[in-house]
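Participant: Pasting the structures in now, so scroll down.
Derivation of every value follows stated rules applied to the coordinates shown; laboratory data play no part. The structure displayed is predicted, hence computed values, not measured ones. Cβ atoms are built from the backbone, for glycine too; each structure is taken alone.
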Structure 1
Amino acid sequence: MTLGWSVEELVPVARGGGALRMGLKRLAPDAWLQPAPDTATRAAAFDVHPDSVQRLPWAANAEVEAAEAIGNDAKDLGGAARTVWEDLCLVQTPPGGGAPVLSAGAVAFPTDWRLADKLGLPLAAVHAPIHGYAEQLSAGVDHFIATLQPGAIFGRANWFVVPTADWRYLPAGTPEDRFAHVTADNAGDTLFVRSERQTLRRLPHTGAVLFTIGVYVAPLAALSDAVVARVAASIASIGAGEHERRAAPGYATVLADYVAGRAMGEAA
C-alpha cells in the first residue's frame, strides 16, 4: 500500500488522538520514496545549513549502503538526501554493543528538533520530549527495531499544526507568541498542517535501519472539511502533556472557531 504524498492523504492515516501508537503499515517498494522530488529546494536547504548533515565516525559503511539503496549515484547520506524529498537518518547498534543509537542524519527540513542534539542518543532519549513515549511506546519501538527484517518497508504518518509554511520548522518563543497573528478570520491562510511521512527499512549488510522523513505542508484553507475537522477534533481531545508539546494553547481556540465558522459558511 501507499500512505499518500500530501497532507490531505496523510492526516487520515495518522494517529488522531488517544494513546500513542506506531501505526505502521507495510509499504510496497514503489511506495517508499516521493516519486517526483523537488531536489532544488532540498539542495538549497543543505547549502544554507551545512550542519544539517552529521554522523558518528563508525557510521560510514551504513551511509554508503543507504546511498546505494536510494541510488542516484550518491556516495553518502548527505549526497543521497539531496536526490530525494526525504530527510534520512540511520539507527545502528554501536560497535561495542548496547542500545541502537541515531548514528547519522541528513535533515534539511526538521520539525522542532536539531540533529546535533540527538546524534549518538538511543531511541528513548531521542524521543524523550514526546509526552507519554516512555510509558506507551518505547518498548514497542525497541522491539520493532530489533526484529525488523531486511526487505520489508514500513511507513507511518503524523501531523502538527504550525504557523508557517517554511520547510524548516524550529520555533522559538511561547505558543502564544508564535500564533499571535492567527485569528478565526485568517486561520485558513495562517494556520498550516505539517505532516511527516516516515518510513523504516533495514539495510541487509550493515544491519542499520534507514529512517526517512518526508515533510508536507498545507494551509487549512487548502484542506477538505473532513481533514480540518479531524485535526480540530484531535487537538480538542488530546491530553495536557501532548497539548503543551503541540503548542496547542496558542491556537486551539482559534482553530475551533475557524472550523465552526467554516461549517456555518458551507451551510449558508
Structure 2
Amino acid sequence: MLETKDLTIRFGGHVAVSAVSCAFAPGTLTAIVGPNGAGKTTYFNLISGQLKASAGTVSLDGQMLSGMSASARTRAGLGRAFQLTNLFPNLTVLENVRLAVQATREGPHRRGLNLWSVWSDHRALTERADRILAEVALKAKEHAAVASLPHGDQRKLEVALLMALEPKVFMFDEPTAGMNAAEAPVILDLIRALKKDKTKTILLVEHKMDVVRELADRIIVLHNGQLVADGEPAEVIASPVVQEAYLGVAKERQP
C-alpha cells in the first residue's frame, strides 16, 4: 500500500499541491487526471522524491519514505520511468538493461552496478535482460547506443528499465507522449500485462481519456493542487466537478 497524507508543496506563495491524502492498493491501476497546471506531475515528483514536500508524508507498506532521496525510494520499491532516462546514454540498450537487472540482485554480497565486470560471466543477467527487451520490442536494437535511439524507442527503454528493477509501484507519467500511432500500442500492452500482477500498484498520469477509460480501475482528479474527485472511472468522468474542472477546460482549448 502506497499512501500520501496531507502531502503539500509551496513555491513561494503558490500552493502547487495542497494537503492531498490518498492510498493506492496493490492490484489497482489508478489514473491521475486534471487540467494543465493541476499539480499531477508535481504530485508524482513529491511521491518519487524529486521534490521535497513542504508538509505531509509518503509511505509504502508502512515504511516512511518522507525525507528519503529519489534513489532511496527506488530501492524501497517505487519505480518511476523518467528517473531512468539517459541512465547510461553511451552504453548499448542491452548494457543498460543488464545494469538495471544487476541492481536488483539480493544478498549480503550483492555486487551492485559494476561497470567493469565481464558481462559474459553473468549469463543469468543477460538472459533476463534479453527477455525484457523482447517484451518491449527492442531486441533488434540491443546493440544500439541509447543516445542514438529515436524518442519512441527511448520511452520503450524506460519501461524496460523499470521492469528490470521489479518495483512494488510502477509510476507512469504520460507514457505514450511523443510516440506515434504505431509505437504507442506497445507501451499500452506492457501496462496491460503489468496489471495482471495483482501484487503491483500502478499510477498513471494521462491526458488521453480513451486510454484512461480502458486501463484505469480508479480515477483521482486534481484541480488547483487539490484532490477533487476519487472513484470508479465511469462515476468520476460523469461527475459535475470533473466535467467543469477537467473536460470543460479541454473543450475550451479546442479550436
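Participant: Identify the structure, out of 1, 2, from whose coordinates volume of the Cα convex hull per residue in Å³ was calculated to give 144.
Facilitator: Corresponding structure: 2.
Participant: Computing relative contact order in percent (Cα under 8 Å, 6 or more apart) for each of 1, 2, which one ends up highest?
Facilitator: Looking at the calculated values, the largest one is 2.
Participant: Let me ask something else about it. Here distance in nm of label points 7 Å out along Cα→Cβ at positions 38 and 102 has been calculated and equals 2.4, so which of 1, 2 was it run on?
Facilitator: So the calculation was done on 1.
Participant: Moving to a separate point now. Of structures 1, 2, which gives 8.4 when mean projected area of the Cα convex hull in nm², for residues 62-173 alone is computed from the coordinates?
Facilitator: The correct label is 1.
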